[in-house]
1. Thinking of P, Q, which structure, once helix-only ellipticity at 222 nm (-39500 (n - 2.57) for each DSSP H run of 4 or more, over all residues; to 500) is computed, gives back -12500?
2. With distance in nm of label points 7 Å out along Cα→Cβ at positions 146 and 226 coming out at 2.5, pick the structure among P, Q it was computed from.
3. A value of 1, 8, 15, 17, 17, 14, 11, 8, 5, 3, 1, 0 was derived for P(r) over Cα pairs in 5 Å bins from 0, in percent, for residues 98-257 alone; which structure in P, Q was it taken from?
4. Given a computed value of 22.5 for mean count of other Cβ atoms within 10 Å over residues 42-49, which structure among P, Q does it belong to?
5. So if we calculate distance in nm of label points 7 Å out along Cα→Cβ at positions 178 and 194 for every structure here (P, Q), which label has the highest result?
6. Assuming 41 is relative contact order in percent (Cα under 8 Å, 6 or more apart) as calculated from a single structure, say which of P, Q it is.
7. With distance in nm of label points 7 Å out along Cα→Cβ at positions 50 and 186 as the yardstick, tell me which of P, Q scores highest.
8. Comparing mean count of other Cβ atoms within 10 Å over residues 250-257 across P, Q, which structure shows the greatest value?
Structure P
Amino acid sequence: MEYIESLRVFRSVVESKSFTRAADIHGLTRPVVSRAIAALEERVGCRLLNRTTRQISLTEAAERFYEGCVRILDDLDTLEADVAHHTREAGGVLRLVAHTTAALNRLVPLITKFKRDHPKVTLEVTLTERPVDLVADGFDVGIVVPYMVTSETTIVRLLERMPFVIVATPHYLRASSTPRDPSQLADHLFVPMLPSLRRPLIAFRDKAGNEFSVPLRFEVSSNNPVFNRDMVLQGMGIGLVPKDLVESELASGKLVRLFVDYQLVDDNVEIWLAYSNRALMPAKVRAFIDYATAFFAELSAAR
């Protein structure tokens, strides 16, 4: 029998003044209870209970041992109840990591609504573009893009597909000529993602379904689509950027979309919800997973 369970049995024997009643309380046989008490006595090195055929009495050592036993078991029960409460009710600190661009126009309304429904949850939000290990880095959940997931044990759920568009400024196009066919991209500078994150080429599919790729010529690349968009806005080249990132610039005419009639093969980036374990999941994590899933589903349905 485990030590904590033997302490519980000892307490029941003392409080019920009976081996038999203690056995009934714990669903054990009387001999098992007797052996548990004997093992405790051997462990502490002294007799705890004086036994007669009619009654049980505590030794002087047992009185002190019983008082300490009660404190330990009560504290343990309180701790277990507190943990169980937090497992059922969302509360505590939720550590969230999110891709900076993937979170654009998404994270603030998501967290605002989540906090209104779960006021006992405190969020610590880290925005980054780097790969992460949720467990090693101490995060409960992530809103990430595929390259950020480094552990094979991470559980992921698709939240959204963020479409890409090819854009440039009118000034750049006037100075460098507007490419009418993807093959003409070879004559232009691009502002792409780092080659370590995304291959420096664009794959197209023609009307017959044939795929072909155009390598990109570039002098500046980065791991941040916002930086790339701003470089494109400065006339530093053509960009392949998330559509949500340039909606206002396209509407105002600051940017022009290219190759609308051509289909991009790799035309989006997946946004994933990532977490480390399905088993014994804290309520705060389960609540956020459910909320984020529903939030992004509503966004997709509204399109």
Structure Q
Amino acid sequence: MNTSRRGAFSSFTGYSMVMSAAIFFALNGSLSRQLFDSGVTPLTLVEFRMLIGGLFLFGFLCIGGRRSFKLSWRALGWVIALGISIALVTYTYFVSISRIPIAVTLVIQFTGPAWMALVGAIWRRKLPSWYMLVALALTVAGVVLVTGVFRQSLNGLDTLGLAFSVFSLLTFIAYLMLGHKVGEYLPSTTGTAYGALVASLFWLIIQPPWSIPASTWNPHIFWLVVLVGTIGMALPFSLELGGLRRLDATRAGIASMLELPASAFVAFLWLGQSLDFPQILGCALVLAGITIVQLEKPAEAMIAEEKIGRG
């Protein structure tokens, strides 16, 4: 297999992994909604999500033997930073949506790839490729339509809620960039397992085990929490980190926007929530943007990066 074909296959695998992760995150959203309606607090759910997901991944690593647990000193600092970003990205999102409309939070958070592309263009003094610019325009427009933010009254929005939505954006960007960096040192499953361990320790300090509400241990609720830990943390974070080993953070961020139309579709099937025409159009725009960014040949992207670096 020549270099061009290897690059195309690696890119295709990366996009497939990130989009699969987005679908799992979408399923996690509906599961989490059921748990919130049952009285589980966001802090408790985030804590268990990280802890159960980490235990699941470390159990999986046992199959691969000692090599799977190998963590170099050079990677340690990056893994700790990744774990903290994983711990914070969900919590800041939950706090934000508890104070301002969810549509506003989603639009702010999912503009992350656009901000990354803008900062990259300023830093390198070179515009991103046309593929990426068109993909960003389509996906951001799609997010606005799917969330219906244009229907919201934005007057008098809670200042703290807006602040947390910005924190959610920043931690999302940090997670994408740190995930890409950790992927240079560790396999995706290993990096995610150690990241989950750091996130678990962080939340166990914030809310010790004896402070967890007793209702969480209800068998039915706990079973749903276990599902959130596996299909809402272990699987999607591992897949996304695997994708970040093959894609740059901005392109992975664009592909991750599939979570929004996937969440709308899952909510339609599972929770009976209807979709109107603007939302359906928004889903189509997000899918079109994700498709367009994948049309850029890996070789062309590499040449563009090299030119940008020399510029």
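Every number here is computed from the coordinates shown, using simple stated rules; none is lab data. Just so we're clear, the structure is a prediction, and the values are computed from it rather than from any experiment. Cβ atoms are built from the backbone, for glycine too; each structure is taken alone.
1. P
2. P
3. Value 1, 8, 15, 17, 17, 14, 11, 8, 5, 3, 1, 0 for P(r) over Cα pairs in 5 Å bins from 0, in percent, for residues 98-257 alone corresponds to P out of P, Q.
4. Q
5. Max of distance in nm of label points 7 Å out along Cα→Cβ at positions 178 and 194: P.
6. On the way: P: 20; Q: 41.
Among P, Q, the structure yielding 41 for relative contact order in percent (Cα under 8 Å, 6 or more apart) is Q.
7. P
8. Structure Q comes out on top.
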